[in-house]
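Given below, in the form of structure tokens, are the structures.
Readers should treat all values here as calculations from the given coordinates under stated rules, not as data from a laboratory. All figures in this text were calculated on a predicted structure; none of them were measured in a lab. Cβ atoms are built from the backbone, for glycine too; each structure is taken alone.
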Structure 1
Amino acid sequence: MAIWKDKSKNISVTDSQKPYPELIGRLLTSRGYDDSQIESILNPKLSLLKDPYLMRGMDKAVERIKQAYLNNQKICIYADFDLDGTSGLGILKQALENLGFKDVSYYQPKRLSDGYGFHPHAVEELKTIGIDLIITVDVGITSHAAFDKANELNIDVILTDHHLPSETLPNAYCVINPNQKDCTSGLGYLCGAGVAFYLSRALKRAFAEDPKLPNKEWDLKDLLDLFCIGTLTDMVPLVDDNRVLVKHGMVVLQNTQKVGLQALMEALELTGRPLSSQDVSIKFAPKLNALSRMESEILPIHIYLEKNLNQARSMVDQILKNNQTRQALQSDAETKALALLKDWSKEDFIFVSSEEFHRGIIGLIATKLSQEFNKPAFVGSQNSEGMIVGSGRLPAGHESSLVDALGFAQSALNRFGGHSAAAGFELHATNKEELIVNLEKFYQQLKLDRRELEIEFDVAARLDEVNSHFMKWYDHIGPYGVGFTTPLFRFNKLNLNKITELKGGHLKVQFWDDKNSVDALLFSPSSSQRELLQAGRMYDILGEIQWNYFRNKQSVQILIKDLKVSESST
């Protein structure tokens, strides 16, 4: 059972002159904000955004794109397949067309058959259709071979990315990446879509200032709906410019003019009310992500670019069916994985692979298993030739690196890469036992401190404090995400009144405290949590607070992150 740590240290805020509720004050104070910082959170200003030309390479990129316009050259935007890359693609394509470019092409590799990266074969393909200039979005910073191929074929490539570079940069025409050496912009928190947006800002200014170029009227704010999607789904920090732009962009997204997004939000009953960052990351982003996971004929960029509302609604119907297929495959695979792991004996990690696991969902299965077992989880999809493509995930609070673990076991692997908490790998089935042995050695040598998992919550609250007045201010100090996480509240001594099983194995739980009642959701409960829950008992819970919208009514609900029986409960 996790240890709960109080971030607020029983902070009390009693200044009645503040316009916001005391619980909001306690929350922000627990996060270390003083009065001046709270003001910037309440009223973020677009006028304080950083100059896009602070980014290294921006001036050279803008000049090359201006020349492409004057010389009527063909441009292709090459973007990653995830929602960050796709959103950046949509931003840059719309910006270039608003500036006066005609027929801007785009290219995205396929998640399963091509994989991540800027690929030489794609450059060759683009050469055959007469492309003169390629602009990458959210990809390319380590793709040296593709840039060498582009130079061989006399195609200029402007590299825009945000991922960390290797020791040497690719031989691009120019590189815009706030995380490259010697870039002093301070914009390293931007995602790929964010970098594309800043390039669009610079281009708009440059075209307005050059009499040889068209100066059409259009609003950069119209791009912020896609900026929001890219930024929230890529989980980059919601600080400084990111925070300001997402704050304003959520309003743009709520009132988006893109009919594909309108149709999707309509189908998911997200219209007619304010949107939250959780709506984006939890409700409609997974539906869009499932398209590339399943290599659907419809991709997120088609939703972004669609102009006909009826066609968009038809596409959304297919998207929801595709997501149902993904959910069914995932559920079946999770059941199969748990059966295969029934006799698993390794203490520090789990590994499972099967020919029955769809390659597009192995990351989702690994996430589920890492949460269920509270261990690093490695899941592989094996093809008919015995090749295993896998994903690894860490459970929350686990202090290790998957890349380090796979690096230790690399003798068994064809390739691997990723981040500390999420990584990918490939091996042949004949090397599976070697991989397991090496991973076991790694985790034994690591000698992790086996402290109980610690969960830090922001502040303790009472149910009577969580009212409509509080929720108005709670929504206002958002958006929430990395760097400004969704607040975690502790509620003590709540009586469990009723448990309802929901579709997908989730639970709806009703709590009350003698005066007030609240509904709470527990998604994908572990077997131990199910055993713990009994009507009539008293619980302390940690949870996020959110609105629930049902049949045109809204009510406050709690999204449970952890719970335990109250000490006074019998």
Structure 2
Amino acid sequence: MNSKSRRARMQWYRVDLHLHTPGSADYQEPEVSYLDILRQAEARGLDIVAFTDHNTVAGYRAMTEEIEQLELLARLNRIQPDEQRRLDEYRRLLDAVLVLPGFEFTATFGFHILGIFPPDTPVRQLEHLLLSLNIPPAVLDQGTSNVGASADVLTAYRKINEAGGIVIAAHANSAHGVAMRGFDFGGQTKIAYTQDPYLHALEVTDLDRRGRHSTARFFDGSKPEYPRRMHCIQGSDAHRLLADPRNPKYLGIGDRITEVLLPERSFAALLEVFQSNDFARTRPYQPSHDPYDHVQAARELGPNIVQSFHEAVTRRGGRLYAIVADVCAFANTNGGTVYVGVSAKPKDKPIGVLNVTEAVELLRAEIEHKITPPLDVEIDVLESRGKQVIRIQVPRGDDPPYALDDNKVYVRDEAETNLAVRDEIVQLVAQSLARRGVVTAAESPAAASASEAETPLPASSEPATIEPPRTGVEIIGSEQRKGVMYHVMRDLRNGNVVKNVTRSSARRLWHYAITEKESNPVQPDKVEWRGDIGLWKRYKRGGTVRYDLVQRVNGELRVYYGVTYDGMHGPWQVFAGEDE
């Protein structure tokens, strides 16, 4: 079954995977019954919910024990009329709403993690899991978030995953969230906590927000230090039935809903979504607005290292070749998504693809026949403002370098696709061998020393107090040979070094950097300094604002050309304009 027909058989389900019950010590309406919670979930149109009390499954256990007691009375013919009505209501509601067991675990340093499990998971198994995560037996039924020295975040991810659960970082962008947004510290810890392979999704509070500062945008795979794109969902974190009118901070059941595209309403289908690379199968529920348009949201972010846009799929004008070249480049870089049928300008109306079935088959055939080694991509069709748009999801390849027409190796350089140069191809081969556990001569200590001797770096390459930006390029060496200047370029995103670059052979950003270095060298007295870092130039290219930045290190200047906002971390962000 192709992806288009498979998608046609799916439907959108409304889910709220973060609900508390009276099993949590901080529940604000302890007199509420579990039937009340299920009735409210049904009233809000929810299809799937999860009970996620603090470090306990006492709430879910209380509900299941009540149902088991009522069913026992029914089997013994000792059930009273009011009890029978309660049992019938439970049966009706549990048929309408899938209730999943789970918990909100408090890890070391207070980070919160949701573990959500299949409905047939024994409660005792979940309690055993909590004990293995160092929840003290004495507080196992208390539902408190204060549990002392529990397991660390990464251990919790692994153990919940190994137990068959869905692992979600709770309210990741706010209090007790692993994204640590707004903190000047975190560094490698933040990267580890948000990129761990056992983590399935991030729960965020700004899922319907668009623009650069949304959490979903931050974790879309375009950040150099966060290359894994993360599924982002939203949940109510409800500690009451209805939102508190006196404090809107306290939401009710279903006040923040995620819609998920599933073939069926089941835990297995939900898990499959979070394990997939299809990020258009979750969206914020918008009851009073048009459905969330994933294509338009992508266009508003524009082309970058993980997405590109093409208006048509015709061979004429090289459009089909350009699409396949993007696929090759994404496979060699960080994976990505190609949209066909729209321009990159978000204000332009979508053009759409007319003969969409024929176009999909053409794209599939071109990719299969022209790219080697074989590359498994997902091709499907999305709708944007009434037009059909083809989406090609490209994984980061396991066997680089990937070549188009056997000998053309493309890479993605921010928002552009370019032919790889020799040094980049060598690095792709080395990456492939490293993944297979093959140690090459180039990786040996002797080879590294020889390489350094062959191309000595200037003193400015020594570590600096403030790390360089993480996008753009730096010229780390120059040499004139027979009247021609040859430069050594460093890609600030991945650290790759490319030698023997001339102005005539350079790709666009490299050419810009070389031209600036040769024709418009930095004048220190005209730099906008903030301590030892400074702004030399701010300009816009291809709709993207870029910065030429300067840093004083050991008495010398390092110049970073073409830095984008994504690469401006920590102190560098002082130079970002208001529109960024």
Structure 3
Amino acid sequence: MTNDKTKTDLETIRHSAAHLMAQAVKQLYPETQVTIGPVIEDGFYYDFYRKSPFVPEDLEKIEKRMKEISLQSLDIIRKEMPREEALKMFDDMNEPFKREVINDIASNDPISVYTQGEFTDLCRGPHVENTKFLKSFKLLNTSASYWRGDERNKVLQRIYGTAWHTDKELRLYLKRLEEAKKRDHRKLGKELDLFSVTDEVGPGLILWHPKGSRIRCLMEDFWKEEHFKNGYEMVHSPHAAKVDMWKTSGHMDFYKDNIFSPMDIEGKEYVMKPMNCPFHIQIYKSRLRSYRDLPVRYAELGTVYRYERSGVLHGLLRVRGFTQDDAHLFCRPNQIEEEIIKVLDLILLILKSFGFNEYKVYLSTRPDKFVGSEENWEKATNALKQALEKSKLKYEIDPGEGVFYGPKIDIKIKDSLNRFWQVSTVQVDFNLPQRFDINYIEEDGQKYQPIMLHRALMGSLERFFGCLVEHYAGAFPLWLAPVQIILLPITDQNHEYSDEVFKKLTLSGFRVEKDLRNEKIGFKIRDAQIQKIPYMIVIGEKEQTNKILAVRKRRSKETITFTIDELTDKLSLEVSEKKLGESIQPI
């Protein structure tokens, strides 16, 4: 893990590279207006306003000019100025977007600009001292965006780039990007026939194909089995509900922009559900609860709907309809810590079973816009903190990133390309029990409000599945593979024995296919490897006569001979132990 100094230095380099790019753009295309250019993970971008979009040839010219400016060794000079002077300067430069940014800066904050050569930009900094320190950079791609992220505003042109300390680091990063392209879940989803998205159905709405659905069923079955072991009860809720319920919960106030427009049904307004939690509260309220009943743990694989703008939709990772592996726990105040610890244990079990052994943990605290008392927020935050410490999990504070109703723990998993994905979350909620007036009878016979925990282990099945596809490059471990074994008879005379083997393996619980095409065995093997099937069984005259199997792994040229009972025992053990083995390899 990089230390803080290294991280800060890289951010400074990338921030300065964004300015270098903006300077190059203004030199080449003077009519272009600059907006903002922040640092992002592994790089930077800058948004520009211009009539025509940038094309790949433009990026080549801009990058070349950036290198030329870098070689000029221009000093980068910071200057603070009065607000009115800054506004006039950017007005004179015909940079109207800067005026809006300046007007958003608090009146007591300084207005600072950075100048390199003829180029001056509004910025808080910091920056490198001279353009000569910017050498290892690359422009990557372009996209459209909206000013301030609002589709009602002007359309901008965004250029993405990356910058590093050394050329070696840059080369390694670009190599990682190429590997990521090969693993793109949208590409592999099509090649492996896992899922699709069509204009006829609508953007952000996923069609699960048979092979993708098979994997999803395996994920769900494993998830349900572990939840039953851990004292959860399964519930199901409808896909829509009256608007009034979402007003009570506060979602119409805090998530209105992400909720689909209401539908009129017999004079009442209904919306597609954006969350499952109010439904679980209704189930809890269906009868009187005693302290002896608590904790109550409800789990649901509940499909929810969020209005995401089309520009941010991305395969399985950002969708409009997705299934949360959701659960809500209702407990007494003295049970919070223990329940959080149990949830954390379950999260780690699930993640490790799917092959994720490295992760980062964040404790997200109270945001600026919140509900409930500060006292309750403090209690909830302390409960999460103590649970993390008792679980001996290292964590970082993520200030102000809690949800509006309570603080939370977020877990980001690290995949085989060293990328981090936000998946698991645990949230403490004093707010919804109060809003819906739910209670339980304590030992003293009085009514008290339970504490509510929201939690998700995989986050959403769609996003987690997309992550799995890229993590394994589509080469799933045996227990998750949609097709575990394929039989490859060499000639038509071997079909009868292939049928016999197929029946035995299928009855033993394996997912098996047969390739009976009149093709050469080498072609069949290559095709099975392209489909990333874990085991291939070649059946010829020798195997048929001796009642044996010639078995080959998908990434091996070696063939090993087994009897069918020996192979069944070996693969059954591999499945039961959820062995990950050779699956996590570069493709």
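What to note about this one:
- For P(r) over Cα pairs in 20 Å bins from 0, in percent computed as 18, 46, 29, 6, 1, 0, the structure of 1, 2, 3 it came from: 2
- Structures compared: 1, 2, 3; top value of mean projected area of the Cα convex hull in nm², for residues 269-468 alone, i.e. the largest, recorded for 2.
- Distance in nm of label points 7 Å out along Cα→Cβ at positions 77 and 125 - highest-scoring structure of 1, 2, 3: 2
- Comparing distance in nm of label points 7 Å out along Cα→Cβ at positions 221 and 493 across structures 1, 2, 3, the highest value is found for 1.
- With respect to mean count of other Cβ atoms within 10 Å over residues 261-268, the largest value across structures 1, 2, 3 is given by 1.
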